[in-house]
Each structure stands twice: as structure tokens, then as C-alpha cells.
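Quick note: the coordinates plus some simple rules give every number you see, no bench work behind them. Since the model is a prediction, treat every value here as computed from it, not as a measurement. Cβ atoms are built from the backbone, for glycine too; each structure is taken alone.
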Structure P
């Protein structure tokens, strides 16, 4: 994996698309910064934090949907519309976290036990 890389995320169990532009945060700096500098997440955007078993939303300006994933990218636990200034519990067996715009998990019908697929997106060169 490569920090900053962009992925499309599908829920294989439900046959739905969760997001089309998910940025990978897999370095200490990228994980620490997370979504703190953003004012919102547009529909289809997200952040995939790897590795982690818990997150917080201290300093964030908007609620997010959160899916904790195991090594097989199976959803272990979800938090819907997690507000700013909260902490999640430690999720045993989780390997990474997918953070999405509030409402994205419900819209895609995503539940604990669902299997997700991350496909790299080609980024246009600027």
C-alpha cells in the first residue's frame, strides 16, 4: 500500500458502492492528521486508516460514518454519524478503519459481517 493512494470501495456482500474516492492514510503523519483539516466529506469521499483498532474525532468539524475492518476487509463494527469530540472503543480483530460521510453506511446497506473490496483508482496527473 502507498499513503495517499485513492481507492474505490464496494460492499461485495450487498453489491453496493460505498465510496469512489477513498484516500489511504498508512503513515504515522497521515493517520494522525486524518480528516482534521477538512470541513466536510463530499458524497463518495472517505479515508482508510491502516493500521488501527480505535479512532477519535477530537478536533473534527463534522460527523462521520466509521467501519472497522479485519484483515479480510470484513466489517467488524460500525458507528453511524459519529459526532466530533468522541472516541470509539478498541475493536479487537480490527486491522483498519474506513471513515465516510455520515449516512454512507446506511445508504449502502452496510452492516457488521459484510465483506468490502478496495480497488485502486487511477489518479490523473496534474
Structure Q
């Protein structure tokens, strides 16, 4: 479960407050091709929240696993950055802040209690 000031994500569902005394639950839906009578081949098409597409596979039709999609996306972004055609794909400040969160998660699991973190000086406007 991930909790924030705007709501929480629990398994494949987003829970948020839409108004006074109005809690809304919206499922995250992964559209996968290649099942049942779908002859397009096994592939992740997109992930949606209600009528909003949150993620679209940038390599449709290549039948990449989730890990292959992630690695390929990083390689494409790195190549663009090396050619000065895009931002750094994973800036050091973001990596440090992400690692701080990972350490806090481990501490919370080990101690069985919530752990609070903050954006550190290195993060600037990153998170």
C-alpha cells in the first residue's frame, strides 16, 4: 500500500477523497493483448485509471516482458540524453531520494511501524 496526501494505492486500486464524505475507489486496469480470442500476440497495451491512460507501452508488437520494456525505455532515454536531445533519464538526486524511500520501507517492515521521510536537500524539486 502507498499512502499520500491525495489518497492511496492498494494492490490494483486507487482510493481517494472526491469530496466531503465521498470516498472513491477506482481500479488500475492493465490491458493485455494475446488472451482468449485476441490474435494480436501477447503484449501489454496500456494501464488505465478510469478513462485516463496512465501508461502506454512504447514498444507495441515486440512482445517485450515488463522488464524488457523498462530496460529499453531507459536505453532510449539515455541515448537521447547523450545526443543532447532530452533530459537525463534518471538523475542522481531522484535515485538518492528513491533509495531513501526504499530504506524507509525496509525499516518499516522490520520494525512493524510507519516510517516518515521527507524530501532531502539533494532532491530539490525532484519529488
Work out the source of -10000 here, i.e. which of P, Q gives that when helix-only ellipticity at 222 nm (-39500 (n - 2.57) for each DSSP H run of 4 or more, over all residues; to 500) is computed.
-> Q
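State the single structure among P, Q that was used to calculate relative contact order in percent (Cα under 8 Å, 6 or more apart), giving 31.
On the way: P: 31; Q: 11.
Only one of P, Q returns 31 for relative contact order in percent (Cα under 8 Å, 6 or more apart), namely P.
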For 0.60 (FRET efficiency 1/(1 + (r/R0)^6) of positions 23 and 63 (r between Cβ atoms, R0 = 41 Å, to 0.05), calculated) the corresponding structure among P, Q = Q
Which structure, out of P, Q, was distance in nm of label points 7 Å out along Cα→Cβ at positions 47 and 71 calculated from, if the result is 2.7?
-> P
One of P, Q was used to calculate Rg and Dmax of the Cα atoms in Å, giving 18.4, 52; which?
-> Q
Distance in nm of label points 7 Å out along Cα→Cβ at positions 55 and 79 computed as 0.8: which structure among P, Q?
-> P
The highest value of distance in nm of label points 7 Å out along Cα→Cβ at positions 31 and 111 among the shown structures P, Q is in Q
